[in-house]
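These are the structures in question, set out in turn.
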Structure P
Amino acid sequence: MATSQDVVNKILNFSDQEFFGLTEQKILAMEDQLLDMDFSGVAINCPKQVFTDQLDRLPMLVGIRCDGERDWDYPFPDNCVLVGMNLTEGSVWFNNALLTEKDVESRGGNSPVDEDLAKPPLEELEGDGAQICAIDVRTCLKLNWQSSTWAFAVLHFDWSSNVTQVYLKDADNAKPTISPRPVKPLPHPKAGSNLPNYQPHPLSPAMPANGSEFRLQVVEKEGELFAAIYGSFRFRFKDVYIPEPKLKHAFADGNTLLVSAIVPVTLAILAPNWLVPMHVTWNVPIYGPMLNPGEKGEGHFALNIGNFLQQLPQAHRYAVYILTDGGVYGPQELIMP
């Protein structure tokens, strides 16, 4: 079966200039090509460089191919979440990519739509369909139109597209001033099995060769919810991760660790028909010798997320993602006890 990147290479592959001149007829022809592919999923592509003093939009093609049952369960317009990760300063942005502001207002935000409609028999949902939409990322995410590097993806509930990077370049190519990022939340002073903890934990996933891995722990004990997330990651650090001035964390056992980097990690949780995920960002300290930008480093996080999950409606199935360093990891399924 083809991958999202195969769809990009074979169908959504255009020069930066060509993206600004795509016609409706061309997009319809691409939909026919997508329907003929052995593919189930979401794929995106857009220009790799945009000069902000010459152009006022950032076009993106979003393509999906799925069967009729998935289309019924997760209608594309209601489940097309655009994710923008600003790699220059570390923030993450979300918005529904296809609904108008009027559509969103009429729905009442993240409220599910038409959940009481009876699902047709499966034989009526047989067959596959394909759709390709052209959107303007700048308008959708209200991007600051200045020099910056972005990574974009689209989440279709428990499907994630490929990630594509874009460099916005203004006339001066001036780098924005980045404020130091404080560690959040601070580590538990006793470390060990106590949370938050940013050292290797017995439940930490194996360290990946590159990227991030995470696992969830959700249990109900004597009527109370305990939930935690454990993660490990390894990648080349960016200059925005390096703290200035230098920082150290002191622990109750007398151990003092040097913070060599502070990496933003975003937890995003989606339910069917949510316009945007519930999300929270942590600033995770990395301990060890100071690193130069471009050097590979690795880190861990173990965090209590019980209070965060208690905000979720029960009796729902959720898709859980981790977003960090321009990557999308997951999803993992979460069913609230």
Structure Q
Amino acid sequence: MKIALLAHAPEDQLSGGIKTVIRHLQSTFPQLEIFPKVSKPEKFRKRLPWFLNWWINGFIFQKEFLQAHRTKRFDLLFVYPFGSAAMRPRAIDIPIINIYFGCFPEFLKHITTAKKSFRLQAWVTGWLDKRSGKGKHCMTISEPVRKQIKKRYGHDCHVIPVGVDVSLFQPQNKKEARGQLQWDADIPTGLFIGRAEFAKGWDILLQTAKDLPHITFVCVADTAAVENVKNIHILKNISREEMILWHNAADFFIFPSRYESAALVVLEAMACNLPVVISQPVADVCIDEKKILKGVYIVAGEEPEKYRLAIEACLEQQHRAETRDYVIQNRSLEHFKQNFRDWTATLLKK
């Protein structure tokens, strides 16, 4: 079976959660071929808003895929919203799966502070996002996103939650992990992994760190050193092996994100039995409704004071979490792969 994926950028330019999910798809379908192969942005488009650039790129990248499709004859196509907004399903004649990694208007609520700018971007991205799903099979990676897509666009989405490679993310001895990292065994340590931006709750993290000066917050983030917060320790471009060591060396994981569609970094921490202090939006996509797990501290609201109290409660327990079994049973990469194979096989039979 020949399968293609039409993304919004070449593979080497993808990042974050989208890149991780696409890697999972490659693991599920080793024959997956990703388009576009090469990005050729025009100079005049540099002045356009990002979402219009993505739409225009969709026309260009779709043409590249169609040229390959005429000779290779693919059986199935995965598409990323925006790039697929310009696509006519009837012209492609194979099943098309539109993957909603999130709901753009909902996401923009948490990154755009100017009301006029938000209204414009939300309207345009919402229109493109809705158009992307027309005439295609829609799927998403979490139940909250499914509800958002249904409410805003009327599309019914099949949900396949993202998964963690539990063979890589495993609990280790904390003392030994700190020894390998040459990290002081007595320093209370929190871990944050993500972009240093408002949507991820970076401002909440900084204030929480100020309120807890005796705790060092190790942040794997795309930012420079934070001069006015001395207990923030920035790491960049670390290996996966070192990342796993930090999951086992830290005392807790903090993730105060305002909007999430998958929160894979939290699930990875949970797979290592690292206690997590998370926002309600993060809990909604990571943990099944009404499920209570030892070592999971859910903070309602955005006040740094609430995060401070949750962290103090976590450190008082002095125990690792008991969350790995939940991840294995509900959010493992193997579950993701099997669910995806089963669903696509059903579509191809129709």
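Taking FRET efficiency 1/(1 + (r/R0)^6) of positions 138 and 186 (r between Cβ atoms, R0 = 41 Å, to 0.05) as the criterion, the top structure among P, Q is P, with the largest value. Of the structures labelled P, Q, which one yields -13500 when helix-only ellipticity at 222 nm (-39500 (n - 2.57) for each DSSP H run of 4 or more, over all residues; to 500) is computed from its coordinates? Checking each candidate, the match is Q.
Set P, Q, criterion volume of the Cα convex hull per residue in Å³: the highest-scoring structure is P.
Every read-out reported here was derived from the displayed coordinates using simple, explicitly stated rules and does not represent laboratory data. All figures in this text were calculated on a predicted structure; none of them were measured in a lab. Cβ atoms are built from the backbone, for glycine too; each structure is taken alone.
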